[in-house]
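Structures are listed in the sections that come next.
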Structure I
Amino acid sequence: MALTSYGKATFTYTKPDNLVDLFEESVGRNGDRPLFGTRNGSGDYHWITFGDVAARVDAVRAGLAKLGVGPGDAVGLIANNRVEWAVAAFATYGLRARFVPMYEAELPHVWRYVLGDADVRVLFVSKPEILEKVKPFQAELPRLQHLVLIDGQGEGSLEALEAAGRAAPVPSQKPTPQETACLIYTSGTTGDPKGVLLSHGNFTSNVHAGVKMMSQLDESTVGLSILPWAHSYGQTAELYCGIHLGGATGFMGSPQTILDDIGKVRPNFLISVPRVFNRIHAGIRTKVEHEGGAKKVLFDTAMKVARKRRLGRAKGESNLGLEVAFRVLDKIVLSKVRARFGGRLASSMSGSAAMNPEIAAFFADMGIYVYDCYGLTETTPAVTMNGPLGFKFGSVGRPIDQCKVVIDTQYGDPALGDGEIVVYGPNVMQGYHNKPEATAAVMTPDGGFRTGDRGRLDDDGYLFITGRIKEQYKLENGKYVFPAAIEEELKLLPIVANVMIHGEGKPFNVALVVPNLEGLAHDEKGKALPADLPGLAASAEAARFFEDAFKAHLKGRFGGYEIPGKVLLVDEDFTLQNGMLTQTLKLKRREVMKRFGAGLEALYAAR
């Protein structure tokens with residue numbers, strides 16, 4: 001174990017304490033085991049082993065060395081999750097260089113900014129069309145010396161780079177825990193993206209702590225890659241933890257093939273986000289309501305028995321009759337629902353936003369535990385986690401190993417007992433690249449990171465998120481509103497595809513809503529409304545329908561002042577393509593207001 005200081009704190013880094021050793025030690029244990037599975041043209045999966053991937057890492061590392069890459073240099077990549085993503089990353093780490101991943105679905109001017117800010121020397125790109133977009137950058141960025149095409153052949157291709165590397169192999173170098181491994185650029189919702197400097201020790205400490213919390217995982221773990229590795233959540237929890245465990249990961253073909261992919265890969269553990277489970281929950285409930293009759297009665301009975309059994313077991317109670325009833329209903333009802341997930345899925349980790357407790361309980365009763373966690377890019381990312389060793393619905397878990405959470409109450413509400421969440425630990429970033437002022441603004445003198453999130457700790461040490469400081473606002477009456485909490489609750493309604501709450505300085509909240517046509521088609525009153533988005537957006541009756549539905553759903557869950565008084569229906573969803581969502585699917589409120597602000601203001605005038 002190695003000791004290092006960060007701020008005024010000292011942490012112990014467990015071996016392997018760098019990503020090169022983490023990968024190579026796992027290859028030594030699991031060389032013949034499958035590591036990655038890729039969907040081919042016919043929809044079937046082809047698996048390659050740890051040893052296969054290691055051979056390609058060795059070749060690309062040597063190829064990069066021939067291009068002059070050395071310690072401290074930056075190697076960039078524009079690609080979705082794939083085998084070559086991991087190969088490029090570990091080849092870069094083995095030269096003690098810095099890896100700079102970017103999203104394929106990104107605007108070219110963002111690529112240009114990141115390449116210049118990070119001083120990228122070699123850039124891997126996935127496709128010829130992306131290569132054509134980045135070629136002009138070389139004239140503007142003299143540091144960008146080499147472009148390597150992954151899906152190509154001949155000069156300038158990854159294939160050629162690997163061949164050159166195999167002809168002149170070089171051994172891997174072992175970074176210290178303190179050396180920078182990766183620059184992950186934040187989404188830049190309020191300005192230019194910030195490059196978060198994450199060290200080898202940041203990543204490996206998070207891997208060790210995460211595996212410790214998820215004690216049910218081992219080399220038999222099989223996952224499906226859903227989240228982008230260009231973000232720290234997918235990169236750490238899925239890629240690095242999976243490799244450390246010796247597990248296997250299949251790549252989803254696309255968001256459209258995900259259900260088919262789950263059926264073929266048959267994961268037993270998933271790294272996901274609440275949005276995925278919210279959609280699945282809505283789909284199940286909509287289907288059950290639509291079928292009605294005996295099927296609905298049977299499903300509701302199965303869920304009621306499963307919940308009673310779970311709650312009884314939590315209290316240490318045993319009921320033979322209940323167990324027998326559960327086994328029968330599980331076999332004829334719940335097992336068929338689980339079969340949609342491949343039949344082996346027993347648990348999942350969910351992050352990025354707080355999981356709704358009712359939905360988490362729903363899946364637990366079905367036999368799939370969704371463990372909510374919390375973190376940020378700047379904390380590599382995990383801070384707190386629920387897991388089989390302890391969890392509470394509605395919380396985001398307890399701090400991981402060596403991580404300390406402090407609540408700064410000067411930014412909180414005395415009635416809630418909350419405040420700003422400040423994090424200390426070996427997972428806290430080194431800072432923002434080339435932005436000392438931004439770094440100073442979020443780091444405390446003793447090495448803590450100010451998250452900008454509000455939360456509270458209960459008596460058992462579980463963290464509950466209460467809002468985002470930058471997103472909270474006051475209504476005209478002085479009452480504080482946390483819009484994200486209301487939005488997440490409204491998204492649980494099958495009739496809602498997307499929603500944004502607005503009301504800063506106003507007499508009441510209003511809601512901008514993208515209707516869900518499928519959900520409306522299964523709603524008794526919704527069936528009478530227009531069956532297309534433009535028609536709904538122009539319908540006063542539809543707006544009133546949503547207003548009434550929101551009031552009924554939010555009553556008792558939120559204060560009356562928080563419930564939207566008026567609704568604006570729109571026929572354009574929030575997407576990456578129109579700039580209203582970040583790469584991690586967070587709402588860009590400013591962009592939404594640019595597009596729909598006038599319509600929202602008109603709601604107050606109409607009132």
Structure II
Amino acid sequence: MRFGAAVLPAGGTRFRLWAPSAVEVTLEVNDAREAMRAVGDGWHELTRTDVGAGARYRFGVRTPDAPTLLVPDPASRSNPDGVHAASVVIDPLSFSWTHASWPGRAWNEAVIYELHIGCFTIEGTFAAARRRLPELAALGITAIQIMPLAAFAGNRNWGYDGVLQFAPASCYGTPDELKALVDAAHGLGLMMLLDVVYNHFGPEGNYLHVYCPEFFNGAQRTPWGPAINFDGPSNRMVRDFFIGNALYWIEEYRFDGLRLDAVHALHDRSQPDIVCEIAGALREGPGRHRQVHLVLENNRNQARYLARDPRGAPLHATAQWDDDVHHALHVLVSGEADGYYADYAAAPLAQLARSLAEGFAYQGEQSLYRGVARGEPSTHLPPAAFVSFLQNHDMIGNRAFGERIDRFAKSELLVAAYVCLLLTPEIPMLFMGEEYGASTPFLYFCDFEPELGIAVARGRRREFQRFAAFADDAARARIPDPNEPESFTASKLIWAERDRSPHRERLALIGGLLALRRRHLTPLLSPDLSAGTYRVEGALLRIEWRLADRSIWCLRACFGSASIPDCRPGRVQIVYARGVDIDAQGVAQFQPGAVLVTRAGP
């Protein structure tokens with residue numbers, strides 16, 4: 001790596017730090033300090049022939065306005081004692097890979113399972129997660145997406161407050177244990193995706209703002225403070241830091257792809273911008289030798305990032321989380337229309353149909369919630385450019401009590417919702433525990449120092465003040481404190497639930513739908529598959545896609561409260577049916593929550 005500590009082939013370690021504003025930088029190794037040499041362009045460097053893997057080190061940075069500050073390496077590969085303590089030199093080549101020749105998997109085969117390492121098991125470690133992988137593979141999952149791992153303050157966090165971008169959080173285990181998790185997944189045929197956060201650093205443990213203000217662009221603000229400097233003065237090194245981080249996770253840990261968090265919060269007017277530059281680095285680097293994927297979260301619905309070449313290969317990102325599918329489904333099955341759900345309150349079924357068929361429901365239309373036009377046309381994109389879901393970490397954890405959808409949805413509509421999710425051509429994603437209808441919540445949790453922790457708890461309760469249910473102080477006081485350990489422990493999965501009713505029935509449903517997807521749909525999802533066509537009649541939606549063999553895949557689902565007649569299905573293969581009756585005249589009657597999936601031709 002260009003940044004940080006690099007073990008040298010001939011022995012010893014080279015240490016590098018980019019700190020243009022520093023007047024002096026020293027290296028502290030095993031409590032002994034030595035001055036580092038300024039080598040130009042803001043870099044400071046020192047090679048120690050007597051230092052190897054396992055050594056602990058820190059940088060002493062003195063700026064014109066402050067005395068020497070001891071800081072961890074911002075490109076640390078490991079910080080076992082926390083983000084305020086010393087970094088550890090890691091030899092990246094010491095791990096023995098069992099599945100080093102793993103080529104990856106085609107994106108059309110993806111069925112994603114999002115998980116948080118700390119809550120996925122009681123132990124909350126890489127090693128414990130590894131032991132659960134065979135069950136997910138047997139269910140039909142083909143890709144694991146791990147919530148962010150960059151080291152953060154404290155011992156519990158969602159991961160979006162990371163401050164050491166190259167160091168896996170030590171509370172989950174060692175770097176080698178993370179590599180063993182990835183290696184085991186590949187042995188089971190599972191892709192491994194990692195969520196990364198390049199739009200901000202966490203509020204505790206980030207020392208860059210003290211000694212390296214060049215990392216930030218004070219002219220641009222984000223909800224988390226000054227923006228990362230992707231387009232201001234001295235931005236090249238900052239861009240290289242994050243591009244290097246993206247390559248690091250793919251090359252050193254052999255992840256199969258990344259999910260870029262909230263790219264709509266990135267401030268970058270460069271051409272190419274940082275998203276496209278990262279995509280290009282992945283494609284021209286590790287992507288030349290194996291399947292590597294880039295997934296975006298982008299609430300602006302910017303289809304430009306999802307463009308394809310004539311063969312259907314991504315020019316930039318592989319796919320984007322499709323919030324429109326989630327929001328429309330959520331309104332349909334729950335009736336809730338607060339906040340951003342207000343944009344889906346008037347015509348949720350039509351918006352669901354459009355987003356499943358064409359990718360985005362908002363393709364330039366005015367958003368009442370945002371007060372601006374939102375989105376770009378997406379009908380030219382294949383369904384695999386979109387990741388659909390009924391739940392994810394945000395949609396559960398940003399509720400006051402972290403309830404999963406089974407707690408408040410209309411149960412008669414949930415099966416139809418899961419068929420829309422799992423038996424349509426977009427890439428489906430489940431959130432951990434969703435496959436068996438887990439009873440445990442997923443609360444927002446963190447472990448900040450006391451003063452910051454109090455401020456976070458107050459801020460979270462203040463966020464819910466606009467909701468009628470939390471209008472008074474007493475109601476808001478019942479919202480769990482994110483900093484309390486119980487908010488974390490209550491969010492851990494209870495795996496024994498899988499064997500009890502009603503959880504085993506949900507598990508059988510999800511497993512059955514995934515088996516049908518694998519058998520009937522996945523083999524016919526070519527990269528250049530066209531968008532679908534749709535129509536909505538009352539509470540009944542109908543969507544059709546032409547698959548790779550020219551057959552017609554058709555989904556019909558009823559989200560109404562009364563039986564709805566529809567035309568006879570005709571001479572088709574019925575892939576899945578529930579709640580549908582065909583009378584003597586050949587008219588299909590759809591009961592509330594009924595769904596019919598058929599394939600005709602070719």
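Among the shown structures I, II, from which was the value -11000 of helix-only ellipticity at 222 nm (-39500 (n - 2.57) for each DSSP H run of 4 or more, over all residues; to 500) calculated?
I
Which structure, out of I, II, was distance in nm of label points 7 Å out along Cα→Cβ at positions 198 and 502 derived from, given a value of 3.4?
Attributed to the structure labelled I.
When you work out distance in nm of label points 7 Å out along Cα→Cβ at positions 302 and 470 for each of the structures I, II, which one comes out largest?
I
Say we calculate mean count of other Cβ atoms within 10 Å over residues 54-61 for every structure; which of I, II gives the highest result?
I
When distance in nm of label points 7 Å out along Cα→Cβ at positions 142 and 494 is calculated for each of the structures I, II, which structure yields the highest value?
Structure I comes out on top.
A value of 24, 17, 13 was computed for semi-axes √(5λ) of the Cα gyration tensor in Å, for residues 310-421 alone; which of I, II is the source structure?
It was calculated from structure II.
Taking FRET efficiency 1/(1 + (r/R0)^6) of positions 14 and 46 (r between Cβ atoms, R0 = 30 Å, to 0.05) for each of I, II, which is largest?
Greatest value across I, II: structure II.
Computing distance in nm of label points 7 Å out along Cα→Cβ at positions 38 and 334 gives 3.9 for which of I, II?
Attributed to the structure labelled I.
Where does the value 2.3 come from, among I, II, when distance in nm of label points 7 Å out along Cα→Cβ at positions 262 and 574 is the thing being computed?
Clearly, the read-out refers to I.
From which structure (I, II) was P(r) over Cα pairs in 20 Å bins from 0, in percent calculated, if the value obtained is 18, 52, 28, 2?
The correct label is I.
Bear in mind that the values in this text are calculations on the coordinates, not laboratory data. Because the structure is predicted, anything quoted here is derived from the model rather than measured. Cβ atoms are built from the backbone, for glycine too; each structure is taken alone.
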